[in-house]
1. Where does the value 13.7, 46 come from, among I, II, when Rg and Dmax of the Cα atoms in Å is the thing being computed?
2. Quick one: helix-only ellipticity at 222 nm (-39500 (n - 2.57) for each DSSP H run of 4 or more, over all residues; to 500) came out at -9500 when computed from one of I, II, so which one is it?
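Read-outs throughout are calculated quantities, based only on the coordinates presented, and are distinct from any laboratory measurement. As the structure is a prediction and not an experimental result, all values here were calculated from the model.
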Structure I
Amino acid sequence: GFDQTINIILDESHERVFSSSSGIAQVVLGLHIIRGDNIAIVGQIDESIDSRLDLGNIKAEPLGPIV
């Protein structure tokens, strides 16, 4: 959900940690509130496609820091 100042409230959230040597790891984050001025883009994930991904076999370089 979101509030009147476009802050985003995420429940049951998780982070995907990418690695070039091992598969993608998922870290459970739980409830997060993100301030609207820190948000660049918001999108939906197609859960039927996402559930078919084999994250343990996907390897990728992690993104660099955004400054």
Structure II
Amino acid sequence: MRARGRGDLVADARVFDVYEGAQVEAGHKSMAVNVRMRAADHTLSADEVLGVREAVIAAATGQLGAVPR
């Protein structure tokens, strides 16, 4: 999965928790993801961080059918 237009700021992305239990619909999983962002030439602004966050969520929902909780 690639967050279009924001991939240059994403240094790493990892799933750190997967839950399948009573609080999650049968056949589904709840997954927590850590996204590490970095720019080589400047400190990221709040707007850049929020833009990456929105792009990652859009990519997960559009490409994977994920549903944010």
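1. On the way: I: 14.2, 43; II: 13.7, 46.
Computed on structure II.
2. Values: I: -1000; II: -9500.
The value was obtained from structure II.
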